[in-house]
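Okay, got some structures for you below.
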Structure 1
Amino acid sequence: MDSTSVPPLSVVVGDEELLVDRAVAELVAAVRADDPDVDVHDLVPSQVSAGKLVEVTSPSLFGERRVVVLRSAQDLTKEPAGVVTDYLKDPADDVVLVLAHAGGAKGKALLQTALKAGAHRIDCAKPTKDAERVKFIRGEFSRAGRQIAPDAAQALLDAVGTDLREIAAACTQLIADTEGRVDAAAVARYHRGRAEASGFTVADRTVEGRLPEALEQLRWALAVGMAPVLINSALAGAVRGIAVAVQPTRGVSDAELAKRARVPPWKLRTIRQQARGWSPRGVAHAMRVVAETDALIKGAGRDPAYALERAVIEIATARGRR
């Protein structure tokens, strides 16, 4: 996509965050390719007022081009939603508006209004079947000009679980650390004992309370170019697993627990070991930290690396909190 093909109004519809983030990033990058100095406003409902929306969508006195990204548009309250609705009736020539909407019943009126106004629709549905996730894995390798054997793609899925960000992170690591066509043996070797840092290594050391190692692995991962959003996704997955493990589990099967934690059943043993020393209060704090870091990485903050370092420290020290 180039800047000339970016429509003035787009709606990115779906509940799969990774695909939504990629779609939004592609739109923004296309505009920036033509105008590197374009002003980008990346907003979420909890941090934006009606006044702010009016400000960023009003015509510029000097004709500067702007991109306004409004994430989770379905969560807008009445007044900000009204501002967006009014804007859709008379959009500014120098603004590219991108609305991200989960696609459900909540906030559906705003989505329909945008579509009726001629918005370009990009669907980002969450894969729900293993075959769809395997297709995603093969697509990740294809995007990088590489190939992965069908049985290797399935093995990777079995090893990582169903979270799309974690799958993408695992693909990125495999692509970086292997050559040629990836087979099932390469996947097995990689997941049997790799020592180098990945988002998962950072997350594991963090929830285990091994702060110096976690920080060291975080800095290494950032240094080799791992996307901050993927590292935070790994943190979120690890904290989610701990949250499942510390809850009362009487009468709940391992298969159900694995489903709640979004991991393959064999990984439950590791999660239970990591959960030792965690309390419900500590888990609640860690979950808040992950959510705050997600917002900071996606535009509310200026330094993703600092936000991640703070998150690692906060989460690691939350272990043992009573």
Structure 2
Amino acid sequence: MNQGRRYIPRLLTLADLSTHQINRLVAHAYHLKQVSRPWVSPRFSEQPRRPGVSPTLLNKTIALLFSKRSTRTRISAETSAVLLGGRALFLGNDDIQLGVNESLRDTARVISGMCQGIFARVGDHSEIEELALHSIVPVINALSSLWHPTQVLADLLTLHENAFFTSIHPDPMMSPDLVQKLRPLRPLTVAYVGDSANVLHDMLVTYPRLGHQLRIASPENERYRAPKPVWDRVLELGCDKNILWTKDPLEAVKGADLVVTDTWISMGQEAEKEQRIKDFQGYQITEQLCREGGANSDWKFMHCLPRKSHEVDDEVFYGPRSLVFEESDNRKWTIMALFE
């Protein structure tokens, strides 16, 4: 931030938030989901519906500055802004002068002079840092090369909603006060099998602080391990004590309550596809892999999407263990909580 400048909230990674702030965001997202949807069943139709969310973004605009295409992030952001009474203004590469006739610094100042917030999906992480440095309104990282905080918030909400992971059973009539007291998850063993990408990086600085153990499998190659800026934050927060890193997927899934993977070939890595698929031979998530590795009998599966079949087979992805579409739905509610 510029010296002497007033403090402007921003979220570039969950490493920037305390565990209290993370839990509060998840609880608020759950509350927003409860009051925003028509939960009352026909047999209770005589009961009045509860009011929806307050229009906290009335007459306000969130700029969606996207240099990468998106499905879940764009839809959840646009629908969230509308539900809060505001507007999401989509700005893609072909819509503004960014990178053509105008610098990122100047773009940040121009957009923030007309909008009340910036939700940015960028390439290199330095771009979101530059935006946050020069914006005069809050900036939220919708995805960068290093971090993906909104995805991990959605994952946490999904875990809280599943009775297998917590003693709290979502009650459609739960009061906002009770939601705010949502009890924490029991300690989980979370296995991540795949490339060290932005979703894993936010898991690394979040899950251990919430009392969970991370067991990660990736090929023994520097390109597939956490880069220094990420690992520095891991060490700074003391998260390394609850992280095991191995090259063996069978070792990673041992005792796992939750198994997670992500794309092996991110946008911009298409030229490496053949080599990456070769390097990740044996890393596909299957029932057999988790059985042989000793995952808990009732393990569940997550993937941030879009998914390729070489990352996880259909039996797991579309089967009863999969939480992927609940996880996708919850992008909306956690992003809405951030907008509020």
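As an exercise: distance in nm of label points 7 Å out along Cα→Cβ at positions 64 and 288, calculated from one structure in 1, 2, equals 4.1. Which structure is it? Value 4.1 for distance in nm of label points 7 Å out along Cα→Cβ at positions 64 and 288 corresponds to 2 out of 1, 2. -17500 is what came out when helix-only ellipticity at 222 nm (-39500 (n - 2.57) for each DSSP H run of 4 or more, over all residues; to 500) was calculated for one structure; which of 1, 2 is it? Only structure 1 yields this read-out. Computing FRET efficiency 1/(1 + (r/R0)^6) of positions 152 and 232 (r between Cβ atoms, R0 = 30 Å, to 0.05) gives 0.65 for which of 1, 2? The structure behind it is 1.
Once mean count of other Cβ atoms within 10 Å over residues 120-127 is calculated for every structure in 1, 2, which label goes with the largest value?
Numbers: 1: 15.5; 2: 19.0.
Comparing 1, 2 by mean count of other Cβ atoms within 10 Å over residues 120-127, the maximum is at 2.
Using Cα Rg over 2.2 N^0.38 Å, single out the structure from 1, 2 with the greatest value. Walk me through the intermediate numbers first.
Working: 1: 1.06; 2: 1.01.
Once Cα Rg over 2.2 N^0.38 Å is tallied for 1, 2, the winner is 1.
Across the set 1, 2, FRET efficiency 1/(1 + (r/R0)^6) of positions 72 and 136 (r between Cβ atoms, R0 = 35 Å, to 0.05) reaches its highest value in structure 1.
Who wins on relative contact order in percent (Cα under 8 Å, 6 or more apart) among 1, 2, i.e. which is largest? Mind showing how you got there, number by number?
Values: 1: 15; 2: 19.
Biggest value here belongs to 2.
When mean count of other Cβ atoms within 10 Å over residues 56-63 is worked out for each of 1, 2, structure 2 gives the greatest result. Of the structures labelled 1, 2, which one yields 2.1 when distance in nm of label points 7 Å out along Cα→Cβ at positions 32 and 112 is computed from its coordinates? The correct label is 2.
Laboratory data are not the source of any read-out in this text; all were calculated from the coordinates shown. Please read these numbers as outputs of a predicted model, since none were measured by experiment. Cβ atoms are built from the backbone, for glycine too; each structure is taken alone.
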